[in-house]
Structure I
Amino acid sequence: MDIDLQLPPELKAATLNMVTAAIDSAVKEVTNKNSFPPYMTQQEACKYLHIAPSTFNKWQGVYNIPVVQIENVKRYKRDSLDKFMKQLEK
């Protein structure tokens, strides 16, 4: 059974705008996430998390942010940072 439903023009336009905004937001989020390398410096990790280096250092001391360290070189895995944030999500 087919039902033909006609929306008022203003509701049709509002729905289209809402769906377009949601798609744009999703694409932007995926693009932003994929623009960071899989292993990041501390500076890149700060940008990825949208926090200041001082906040990152504080969190490192309090929450022990996962880090890969080879000799004196530290790198932060993007997936590990995501998991770290997810664990603290309320």
Structure II
Amino acid sequence: MPEEVLFESESEQSRDEIASYLRSVAEKLERGDPITLKAGSESVTMDPPVRPTFEVKAEREGPTDGPGELSIEFELEWDENGEGSEGGSDRLEIE
């Protein structure tokens, strides 16, 4: 399925700044509010359904015999008709 990027922002931030962004998203999810992402003149508003699929990935990119790049990715997914996607059944724990 082709992918269309509606919004993208990438910048180096402090851990505190990142936590603040994540808290803002969490508060909007708890209230059931739409989430608006803005950077410069670009913006997109998305309204996740009550039960979207929540995907979490920890990845390492790079050569197997040398240093690489590590990442943690958090993703909410849902069909445009507002339904959640089919997701895994194992309960996520973050410690």
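Only the coordinates and a few stated rules stand behind these numbers; no lab work does. Note that the structure is a prediction, hence the values are computed from the model and not measured. Cβ atoms are built from the backbone, for glycine too; each structure is taken alone.
To which of I, II does the computed value 15.9 (Kirkwood radius over Cα pairs in Å) belong?
The read-out comes from structure II.
Output the label of whichever structure in I, II has the greatest value of relative contact order in percent (Cα under 8 Å, 6 or more apart).
Largest value of relative contact order in percent (Cα under 8 Å, 6 or more apart): I.
-6000 is what came out when helix-only ellipticity at 222 nm (-39500 (n - 2.57) for each DSSP H run of 4 or more, over all residues; to 500) was calculated for one structure; which of I, II is it?
Answer for the origin of the read-out: II.
Suppose you compute distance in nm of label points 7 Å out along Cα→Cβ at positions 39 and 55 for every structure in I, II: which one lands on 1.9? The partial results should precede the final answer.
Working: I: 2.7; II: 1.9.
Here the read-out was taken from II.
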